[in-house]
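I've put the structures underneath this note.
Quick note: the coordinates plus some simple rules give every number you see, no bench work behind them. Please read all numbers here as calculations on a predicted model, not as lab measurements. Cβ atoms are built from the backbone, for glycine too; each structure is taken alone.
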Structure P
Amino acid sequence: MAERARRLGGRELLETVLDEGSWVGWDSAPAQPAVEGSPYAAELAAAREHSGSDEAIITGEGRIRGRRVALIAGEFRFLAGSIGEVAAERIVAAFERAEREELPMFAAPSSGGTRMQEGTPAFVAMVKISAACARFKAARLPYLVYLRHPTTGGVFASWGSLGQVTVAEPGAMIGFLGPRVYEALYGRPFPEGVQTAENLFEHGLIDAVLPVEALAETADRALNVLMGPREDLPEVPAVVKEPLEDIPAWESIERSRREDRPGVRALLKLGATDVLPLHGTGSGEHDPGLLMALARFGGAPCVVLGQDRRGQTLEEPLSPKGLRVARRGMGLARELNLPLVSIIDTAGAALSKEAEEGGLAGEIARSLSDLVTLDAPTLCVLLGQGTGGGALALLPADRVICAQHSWLSPLPPEGASAILHRDTSRAPELAASQRVRSLDLLADGIIDRIVAEHPDAADEPEAFCQRMSQAIQHELVTLAREDPAARLEARLARYRHL
């Protein structure tokens, strides 16, 4: 059974999340559209008395761990948090003021949707709210959303679903169509368990389910990345280049397949800070084989897309859904002008009926197109296995660094052997001739730097991850100092002339 959260009103939530004494309201007394003496005017008066609030939306600013932020909070006790003319105008004005003052926005809706007493004019206000939110995000300012119980209708279908990071309170009812409306229209109850925070997380629609007590720490981590400095980062020395033993490709491939080899999770744990995992596409899909996170390597903030060896199995290899998760991460990097770090470690994308029908080839193509033209700085890390189109989809970057025993190949060498020789016995020979190992990739200009293993990352996981983290920090600092237009032009030229 889902954990029941403490249900807080709008002001109570603000008091819980914000630094003590930091709240400053932005709202003035509203001029309501209700005709004096009308039933609606009486409802508004009763709502003010019942809720202790003058409207269903509260806006203002405060501080979270010392950082100034703008806030929009819903007050469900005021006419079920419904959005009418006054509430909509408050939301729009808050986005506009936050944009002018370059503040990140934290929104905590709790609403039954459009205010029925105001009809279609209130309904159409969803458009201006969405437009204000879009303009705010176009200014490359962070927008964090906490979906509270309940969040439904036009609120969920506008500003409640537009966050760059979206979390929800445990057990919250969240959905588009209210269950009471569904039952009235169709004569049967809405299926249980669908419109819950936990089910939305399971389907990749939100990033996490968190109690209100965890919000300040989570928002702080997110904003450390999203508001982190992009320029004037402290210098990080390059990893010392070491003489590398001329190890056969097949030996590197076998080492890359060790179960105890450190993957993306180890790299983030041992080499990054302020790590905030994100979840799913936001469109109803997720893939355990593709990890997406906000993180900082040293002082450098970034979006991380990592093929997670722990999440990929023979039964569930990297799927088209995983590449759609990756493309969400590319969109975040573009939207927020954050560097993107892609980490390759895959035995290959799914070869199945489901993968074909799920559009695997198209997702590889779109990932390649999105990544090679991304206007944010990009860095690719070849960390382990690099098989096929699933690996290639995360490769195009301004800079590419490679673990000594990582490799890149159009197929696993066993597959190449099967195609050319009708059995897998000549896989070691094919691995050598196809130039898949790090030394060959460096000589061919496909990668820019090799990070040594002593003698194998699995034998020294912490030291290796720290070396790789230093290499990532150095590259991100270097990329941050380049002219964006020249950097993109150089990237396109790199792959044009490879």
Structure Q
Amino acid sequence: MRLLSVVLSGGSGSRLWPASRQAFPKPFMKLGGSTLLQQAVERGQACGTGDLMIVTNKDHLFLTRDVLQQSSNPPAATLLLEPKGRNTAPAIALAALQCTAQFGGDTVMLILSADHLVPDVEQFVASARQAVRIARQGALVVFGISPTSPNTGFGYIEVEHVSRESQRAIRFVEKPDLQTAQEYLATGRYYWNSGMFCFTADAIIAAFEQNAPEVLEAARRAMESSKTVAGTVQFDPHIFSLQPDISIDYAVMERADNVQVVPAKFSWSDVGSWPSVTEAHTADASGNTMPADCVAIDTTGTHIQVDSHGPKIVATLGVHDLVIVDTPDALLVAHKNSAQDVKKVVQALTIRKHESVLLPAVVHRPWGTYASLKEEGGYKVKRITVKPGESLSLQYHHQRAEHWVVVRGTAMVQVGDVEYETLPGEYRYIPLKERHRLTNIGKDELVLIEVQCGNYLGEDDIVRLADTYGRV
């Protein structure tokens, strides 16, 4: 019987702002040396899954492919590209339908989240194997986490009594208030809901038919109107948007009578707040988690994270229990007790239509990256990187001219109908409204500095004439 990893990779990038953004959510953040998405993929591989399916936003296609290519053993993957997030129930329904068509209904689906941290992979594999055995008997399996505190940020699962053995789930309850969570903890009958599941495609489809037929029918309509291109399943945006926005817990798990809880033998974090990120690091004698070059005087329990275009010293004096996250375009200073409210900052910035909600300081594109280094009236300075063999679209701008200086690698710069091989230290000028294109013809990463000059420097002043990535 086949085993398929299904990784749900989404998020709005709000809980770990400013390190995560709408265009660069938590699955693509590095923690422990690799992205959380890569860690999720590798956990599935460790369980022996030969096949992989990822459900993600269509805007994250190239980020996702970059992560897969960085793996030591890149898996073949089917990507389901959502035009817009519709919660976990539609995502799982779509994955189950695709799994049935591609591999067969008896395939066991191991549902993983792309933004969880599970340091002990060996123990995860042991729990997953137990879940697979139960799933093959037709049950819907959820991984339960033994609670260590009355956490109000998780859903809970009631069982007869927390133990090391799997057992039937009595009921699912949503995130409780503090007093209720304390009561749950005292009874010894509740697990945290990990949001990770295991079942056959046939079993979850039958559960949808019985408990949430409207979700399954909408998913079927979305699949019928989809098209498959180069390993990606692409959906009609309108038909896709007609799916209900509902979680798998509400739609199925709370209603089904064949849900089994497998107790997690592994340590787990949903990395849902900056304090949980802190817990994933090793603290010093003062309880601080920060880069070695930070200066911390009379400072305790403080987390510092720095992502700068150049070397930067962060110094603290007489502060305690803070989270300090410094990126090139945003700085967060929060008390750990208030870190769950970072979403309020994102909401305030959203009202102001501030681009730091959407774009990270380093913006990823299918061809590479760009970062804005300086912007004032009439000019903007960027650092651009291009992967070997990749190229930007053939394009022109209505309101700006550009100056390019190559600092590393070998570029082919097209200006009008003429191409110029351009080496480090050499310069090219792109006049206003002139067709141009940049290609990395070397074996190494291409790095150049771009200076834009004009009255309007917005990213939407671009007319694509031809594009390798289908963005015309």
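For which of P, Q does helix-only ellipticity at 222 nm (-39500 (n - 2.57) for each DSSP H run of 4 or more, over all residues; to 500), calculated from the coordinates, equal -6500?
Here the read-out was taken from Q.
Here is a further query. Thinking only about percent of Cα pairs over 30 Å apart, for residues 229-388 alone, which of P, Q has the largest value?
Greatest value across P, Q: structure Q.
A further question on this structure: As an exercise: mean count of other Cβ atoms within 10 Å over residues 165-172, calculated from one structure in P, Q, equals 15.9. Which structure is it? Please list the in-between numbers first.
Values: P: 22.9; Q: 15.9.
The value was obtained from structure Q.
Relative contact order in percent (Cα under 8 Å, 6 or more apart) was computed and gave 14; which structure, P, Q, did it come from?
The read-out comes from structure Q.
One of P, Q was used to compute distance in nm of label points 7 Å out along Cα→Cβ at positions 21 and 405, and the result was 2.5. Which label is that? It would help to have the intermediate numbers written out before the result.
On the way: P: 5.7; Q: 2.5.
Source structure: Q.
Once FRET efficiency 1/(1 + (r/R0)^6) of positions 173 and 261 (r between Cβ atoms, R0 = 25 Å, to 0.05) is calculated for all of P, Q, which comes out largest?
Result for FRET efficiency 1/(1 + (r/R0)^6) of positions 173 and 261 (r between Cβ atoms, R0 = 25 Å, to 0.05) over P, Q: largest is Q.
Given a value of 1.2 for distance in nm of label points 7 Å out along Cα→Cβ at positions 437 and 453, calculated from one of P, Q, which structure does it belong to? Working shown, then result.
Details: P: 1.2; Q: 2.6.
Considering all the candidates, the number was obtained from P.
I have 1.38 for Cα Rg over 2.2 N^0.38 Å, for residues 149-340 alone, calculated from one of the structures P, Q. Which structure is it? Each step should come with its number before you reach the end.
Details: P: 1.26; Q: 1.38.
For Cα Rg over 2.2 N^0.38 Å, for residues 149-340 alone, the value 1.38 is produced by structure Q.
Okay, next question. If mean count of other Cβ atoms within 10 Å over residues 29-36 is calculated from each of P, Q, which structure is the one that comes out at 16.0? Provide the component values of the computation, followed by the final result.
Working: P: 12.1; Q: 16.0.
Of the structures listed, the value fits Q.
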